[in-house]
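Each structure below is given as structure tokens.
Just so it is clear, none of the values below were taken in a lab; they were calculated from the coordinates. Owing to the predicted nature of the structure, the values given are computational and were not obtained by experimental measurement.
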Structure I
Amino acid sequence: MDTTSKLPRRTFGERAQAVIVISFATATAMWCAGYICRLPALALPAPRGFALLILCLGGGGFAAGSARVDGRRGAWPSGLLTGLGTSLINLLVIGSLIARPESRDMLPHAAAWVAGYLCAGMAVAALGGALAGLGAPPAASGEPANWSCRFAIVGFWATLLLIVLGGVVTSKDAGMAVPDWPTSFGANMFLYPLSRMTGDIYFEHSHRLCGALVGVISLSLCVFLARARERHAVLGLALLLFALVVLQGALGGIRVLQDDPRIAVVHGIGAQIILGLFALLGALVSSRWRTGSARIAPGGRGDRSLWRWLLAAVLLQLALGALLRHRGQGMWLFPHIGGAIVVLALAAVSGARAALAHRQEAILRRLGLVLIYSVGAQFLLGISAYGATRFDPSGSSEVLLATTHQVVGALVLATAVLLASWGHRLLAPEGAGTPAILPPGAHK
């Protein structure tokens, strides 16, 4: 028996956990909003974009101030700390605002600009926290928030944003818009001037910066889970995730340096796998996983096997889709169409079994319904994307449909991962004498 199971699960304050997680969530929301605001097709005026970012930051402070930590509301101190945390994370992109457009140097008094930015971020978020503190106090009853699970969810959504940006890069054929790596046209990647990020350069460079954000999140999540004394299996998965994110970044750089579309195929599949692992990590640290127990269910053995086959089929289909996207239609079109039919059939049966045969398990029922709807939407998106590719190549409709098709495919994979995992956790094979999973807290 591992002696670490006797240690308290949380070794640092609940307020610190809340501030860290909400800071990363707020930064991710700001990055998403900022990316949308500067899309060439939208190009919101700077004042409107700035107001949207301020709203995101204030919302993060409000969320931190509303969170019940250590039995009471966080109010403005939690908002202040969240503003500091969010602003520190956003330093990954602030360098593009304090760099000289005509050179690789920073503007005069750059340190003062950064200090002012940090103070302004703290003030805005503190105001949001103070507004939250004016409301009614939260109820004292109920379990404390599971910040480990929420952090994994933040990593999931940040990775999904990265997949969206990568899909746009592929659809716009902008993978070589910035021909060097890890520098950007010879400049430090984090100091490349925003004024130069136009056209395809904007798509490619934004993708690089978002990859850095996911890397920081995955590393911070490892430290967070270690401090929270999570199970060894959870820590191992978090470390694997971080290693895969680093490898994914290196593959992206090698793809640029060698201009090799074969590496782009592996790079595209890797992002989807990372998203699925973030979903798995969120399930492993959830309160339901810790407290749930497997029950003997008729047909449980067959359903668990069916859901594993579904996961394997979705992975193979995503690989075929990546080959089709990066290597041209040619010989990969018909295998991809055939794979889509197989996945559609498996998903229909798997989703129906989860939603109907195991409807007493709310998690399985919801995942079954999500699987049916998402795979159906994915099949229709695939047909639409193929038509757009044939009749409007590199046009706005092709970019939108092909990217959405890729993103929904990633969500289908995450759903398949969760269905297979929760099926293994909650369903014991018929005739089994003991649950298939060790009780929560058992470390061997």
Structure II
Amino acid sequence: MGRPTDVRARGVSLFFLPVETRVPLKFGTETLTYVTCARVRLRIEGPAGNTAEGWGETPLSVQWVWPNALPYKTRHEALKTFCQRLADAWSSFDTPGHPIEIGHAYQERALPKLLDAFNGERAGEEPMPWLAALVCCSAFDIALHDAYGVLLQRPTYETYTAEFMNRDLAAFLTPDERTHVSFEGVYPADWLVQPRPDTLPAWHLVGGKDLLDTSELDGTEPNDGYPVLLPDWIERDGLNCLKVKLRGNDAAWDYARLVRVGEIAIAHGTSWLTTDFNCTVTDPAYVNDILDRLVLEHPRIYGMVLYVEQPFPYDLEEHRIDVHSVSARKPLFMDESAHDWHLVKLGRELGWTGVALKTCKTQTGALLALCWAKAHGMTLMVQDLTNPMLAQIPHVLLAAHAGTIMGVETNAMQFYPEASLPEAAVHPGLYTRRNGSIDLSTIEGPGFGYSLPRIERALPEPIWVSE
């Protein structure tokens, strides 16, 4: 017997919104200059025939989800095509239940088959990875969670309880057998922060191509009223947290970059740093050597490094690197590796101590990974996929309810601030950082609290509609 609050997916509309960056964003070995955001409208139906619509959105960030030598356009078009396959499949996915139950079933049963079939049609070409499939799926999954809150006329984060879910977390998660953790009788709400804070410290991304001082100016920089140099960003936004993108294959450059950013941070009163190697490191000694040199030569900067993010290849099952030596020096956070709780479990065994959650790996998956990690004493962070427009709202809500080590990463205002102007008119505190923080106080109402009727955005024609 299901609950009277169980729902089914009934119809999907898919939109593609192109966005160009004002300055390049370097991802590992690649550079982002434009991205397509997939926006989804999903209709659900309850047992009594009552219906509601929800919205979800994510950037299809090719360089992050599919690092490869294939041309960007080839991978970009593959992601867009796969989104259309998902639109069709979500429209006919008839499993009833709570959004976590539906989302979990979809990722366990439907998504692997769809990805296998898609890659089978591309025989002879590089297969699209699971992470890319998750990102495409996330817009639909986020829309499902939003629609459920709208149907019940409650904020979505109030629906992750025994009142609405048919099964507890034991139906989805298996604890580490070496612990005394149990998920029997436990629900996601038991691990969430309620009430949420309305302000969060904001992390600024220092990309590999970002300019640090006036000596790097060459006259080609945008003159659009937004800062270009890191010190100007710090002063304008009151930044207290800087995430430094590193190369992972050039130790001298990485060390020098970290020191330069650290010195700028000290000069401008910024307290915290983190390092992101974007999966390019293959030997823990690479990271250890940088940290050990830093603690000897620049102990204050070493102390400012709050954690280290994802230095090693994201396929943990293929690259089972013991990383205890790194996490003995600094907290070590999984990002690309943390597709789901199974990999979080493996990561913990290998020595990772924290998990960087992202809504772009689905709201369902993020919540389940959050619960597994918290139950096993792991620390959390919520990282950005340079989320503009609607994608920003579930992203910051996850951070507010997760209880992170320090705020939330948010950098769309650095790379394409104009993309979010209609949303910023309604939620100004989400798209501009002030005093080092973002302000969530305008997020209110059912679902994810988008306040869509007040957002004056003209959408393009949908590229897929199924009612």
Quiz item: For which of I, II does Cα extents along the principal axes in Å, calculated from the coordinates, equal 73, 61, 38?
Solution: I
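I have -24000 for helix-only ellipticity at 222 nm (-39500 (n - 2.57) for each DSSP H run of 4 or more, over all residues; to 500), calculated from one of the structures I, II. Which structure is it?
On the way: I: -24000; II: -10000.
Source structure for this number: I.
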